[in-house]
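Just below sit the structures, each encoded as structure tokens.
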Structure 1
Amino acid sequence: MKKHLVVIVFCALFASASAFAAKGTDSLKSSIEKYLKDKKAKVGVAILGIEDNFKLNVNEKHHYPMQSTYKFHLALAVLDKLDKENISVDKKLFVKKSDLLPDTWSPLRDKYPNGNLELSFSEIIKSTVSHSDNNGCDILFRFVGGTNKVHNFISKLGVKNISIKATEEEMHKAWNVQYTNWTTP
């Protein structure tokens, strides 16, 4: 199986647009491609200069598995739903023991092994995004209405070339399911 590596690079290379002449852009792209040529990985690079509209992409059409980075997109959708429904992040959500699946990375489960307690949205979001908690992720997916809701929310923000289809639990059941969650640089 090919090794995939996702590298998303946001660089503020210079303060002015004049620093990025076409020759400099081509040179930078050539340098990156030369460096990656003999690597046993598929690497995507995207550089966006916000102040001057500079763009550089390498392997931008390849679909890279999102892995846990999709937890950020999920958190955005959850926060949007909380905001639209006027629900505080301090509001508590009941977490059942059955929500805290074994055999997956879950600091929440380690901290509260018996479940059956109320946790604030802020604690679940923090554990999901900051500690990559897989159970917290799936709890939030259920709250927001599933992966399609998150995918549609992100798409409406104008993000293209992305697919959010599977929960952590679904990915744990079959290895290849992880590749249904993908993005481009």
Structure 2
Amino acid sequence: MRLFIGIPMAPEVMAQLAAVRDGLARLNDGLRWSAPEAWHITLQFLGTTTPGQYDCVVSHLRSLHSAPVPVNLEGLGFFERSGVFFAGVHLSPELIALQKNVVAATSQCGFTPEDRPYRPHITLARNRGRENGIRVLKPRVGPTPQFAAFTANEFLLYESFPNSQGSRYEVRARFEPTATQ
């Protein structure tokens, strides 16, 4: 299994992001645009996971305590080296706490945290093959629209199935943040 943990998008935010995507997708065909049902905020990528690790992760995430997370998108941006166009996510104290708690929980199952700083985002598009659609798209992105805010009352354990069109995701488990008592 190839797994990751993430926060799903609220329907109103998905609709707003889809409008942005649809407008920009007409300008550039050098990108592979992500489908709205694939949009999420990654908390931790686990990668290849054994059945025993899966059981361990689910057990530890079920006992995790964290407050619901206010989610505010802030701006559109690019990770040029990896060829990604994204919507940025405000790094709220609640989001930082949830991400750190998730990493601490999964570390008990043999997973190691990434070395790079946590940069929450929603991937909207990637370069297609060797084409650099990001370079073409970047000067065409206008002012960032105001996106709806929402409260994330759950986070999910996803299984990823890579294919030639990107990846397809299936939810394997749902978890609700619960305040520390």
Structure 3
Amino acid sequence: MPYASIRSTLDQLIKNNNNQIKKSISQNESHLDFLITTIIVVSVLGLLLAIGIGYIVAIYAVVRPMREFANVSKEIAETGDFSKTINIQNEDEIGDAAKAINKMVANTKMAFTEIEELFSKVANGDLTARINQEFKGDIGRSALHISSSLTKLSNTFSGDTSRGPKNGSCFSPGRGCN
């Protein structure tokens, strides 16, 4: 049987090929397991790194500026010191808010300074003194009320009763000043 030796050789080749295929499959599976493990480890490390970077950014971009907002606002509320400012240089919404708050504090300080100067002038006898700045909102209404009150007071002391309170009503007990 001449074919028997060929068949035996072919069977041996097939067996060797099958063994090589099994060995290659085993190596590929090991390599695939290594790649999957590597991908999982790199993904977890990347996620942890992203969380860490996000945390650091949140601390520096949000938490610290907001803490400064709170501290300066609390200090102004407790001490009444309008010279305090929020020192935030961010070029974002938080920076815009800090600039707006600083402007509000500066405007309030300017109004108080103007009112203080006005009352100093009135205390020194200058009943013609008025608030020079044009303020808006509640401060503007207060400034208008102060100016109106000073006009009435000035008219009372100057004897011009046509524009001020009648018969010294501002100084009579139990009577309000109109």
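With helix-only ellipticity at 222 nm (-39500 (n - 2.57) for each DSSP H run of 4 or more, over all residues; to 500) derived from the coordinates and found to be -8000, which of 1, 2, 3 does the value describe? Working through the options, I get structure 2.
Output the label of whichever structure in 1, 2, 3 has the greatest value of relative contact order in percent (Cα under 8 Å, 6 or more apart). Walk me through the intermediate numbers first.
Details: 1: 22; 2: 34; 3: 9.
Of structures 1, 2, 3, the maximum of relative contact order in percent (Cα under 8 Å, 6 or more apart) occurs in 2.
If mean projected area of the Cα convex hull in nm² is calculated from each of 1, 2, 3, which structure is the one that comes out at 10.3? Structure of origin is 2.
We did not get these values from a lab; they are worked out from the coordinates using the rules stated. Fair warning: this is a prediction, and the values are worked out from it, not measured in the lab.
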